[in-house]
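The data blocks that follow each hold one structure.
Values in this text are rule-based calculations from the coordinates and carry no lab data. Computed from a predicted model, the values in this text were never measured in an experiment. Cβ atoms are built from the backbone, for glycine too; each structure is taken alone.
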Structure I
Amino acid sequence: MKIIQNLVSVIIPSYNTESYICEPIESVLNQSYTKIEILIIDDGSTDNTELILKDYIKNNQIKYFKKQNGGPASARNLGIKKSTGEYIAFIDADDMWEKNKIERQLQIIKETQSDLVYTSRYLINSNNTQRTFDDFHFQESLCGLIDNNYIINSSVLLGKEVVSKYLFDEYTESFAVEDYKLWLKLKSLNYKFTFINEPLTLYRIHSKQISHTALKNLIKLYWNIFLYGLEGTKSFNYRALGLYKYFRLTMYRLKLTISK
């Protein structure tokens, strides 16, 4: 598939997101940078998502693909394969962007020759009535990323050439942590990450988010880091940190189980 220079392909995986799906689309359409294509990957929705999107589809504002349910990793991977942009950006179907997000990220990519650029965020509630700056402590090192996944999927912009080479892990045990696994892989292979300390991403907190599954799979991920290290390095320090995080989260999960 021919790659179009300076085009940004925005991939929105969707599964039963009729309540929010128009908001991320509008935030993409309202970007100050306009050389954008939008790909919505409907991961087997059973609600009215497709009906709600009919006007966008009819007006060719988005490319819409419906597939059998396979999880967000398979949806994002299909979007990557169908995209034609030089750059890829992801936004979840319940998040939003500030108007200058893509323009700002492209500026940084060209200034720093970065492979991946991500931003800080605002936290918003289910009905958009509350917005809080998430004053999170970001660390640029691989150890910092192992210690905490500070990269929000909806904040990422990276080159298609990079992400096409690795893609998201579609195995069941990666469900809800597939983005974190990819960031860890790219970071361990010495791809250049740059953080923009501006809240250009609006990350929604609501009751339907995956939490139990994410915690279970995150524990497995840390155990595997301890056992096998990371692809770009076998340093014992990283493995030891993986073991530490494994025990911390296992105890936390046990505490949650006891408190129920």
Structure II
Amino acid sequence: MKLSMYQVDAFTEHVFGGNPAAVCPLDKWLSDDVMLSIAAENNLAETAFFVQEEDGFRLRWFTPVAEVDLCGHATLASADVLFRQLGFIGESIRFETRSGLLIVRCHDDLYSMDFPATVPAECPIPDALVEGLGKKPQRVFKAFDYIAEFGSEEEICSLKPDFAKLSQIDLRGVCVTAPGENCDFVSRFFAPKLGINEDPVTGSAHCELTPLWSQLLGKTKLTAIQISPRRGNVLCELRRERVVLSGRAAHYMTAEINVPLHRPGEDSRAGQAG
């Protein structure tokens, strides 16, 4: 079976920046194993799949090794494909996901995504985290990731993590953050247990970082840069229990892929995912 696939660089204005995501529009769901195989073959941080429903789209995200509950940059990439490549008409797109309803609005070339906020709680500093990062942070917070706060952007840039050690922590990943020199805050994100040593730009992490920095800085509108080698710019706004993340996207590739309905060795009688 032949499928169209698009690759989009999210949270950037130019290709080779931001975070690349693959997007596969589907008429109906493939099996989970096949979608995971496509994600592994792409070897990007995320591959998104969506199927149209009555009033929107059902959206799912896969890393090379697992399906995840929330992914910001692949949501932005999916919206960009719908608006720019597939001719979607309207000001907003409704995505039903494992994290609930996500709405993406388009204003000129800026996409705004409405996500649930996750408020981190301060916790004791795990020894394994210090060993994995190679340096002790000022404070550590806990949500669906560990968030390690450092004192400066320079410290964040200089970190050389031990990914084997970080892969053994009990949460999804580790986000390191500090006040920014040219923005409100900077960050880096490591998730080796999901097959992503360092993610270029992580929308879902900003659902944790925005409430934290909003409280630390006493403001609800924030500018952020994820300072991976590709770098990405995220506009963040806290709206009570929601976080609005805004960014741009650059279309890199349109492709056609050849996909078996089942992986080699898989029982062809197995049912498809709903």
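The maximum of distance in nm of label points 7 Å out along Cα→Cβ at positions 187 and 227 over structures I, II, that is, the highest value, falls on I.
Each of I, II could give Rg/Rh (Cα atoms, Kirkwood Rh), for residues 43-170 alone, but the derived value 1.06 comes from II. Computed over structures I, II, FRET efficiency 1/(1 + (r/R0)^6) of positions 75 and 147 (r between Cβ atoms, R0 = 30 Å, to 0.05) reaches its largest value in II. Which one of I, II has mean count of other Cβ atoms within 10 Å over residues 195-202, as calculated from the coordinates, equal to 18.4? Checking each candidate, the match is I. Which one of I, II has relative contact order in percent (Cα under 8 Å, 6 or more apart), as calculated from the coordinates, equal to 24? Structure II accounts for this read-out.
For which of I, II does helix-only ellipticity at 222 nm (-39500 (n - 2.57) for each DSSP H run of 4 or more, over all residues; to 500), calculated from the coordinates, equal -12000? Derived from the structure labelled I.
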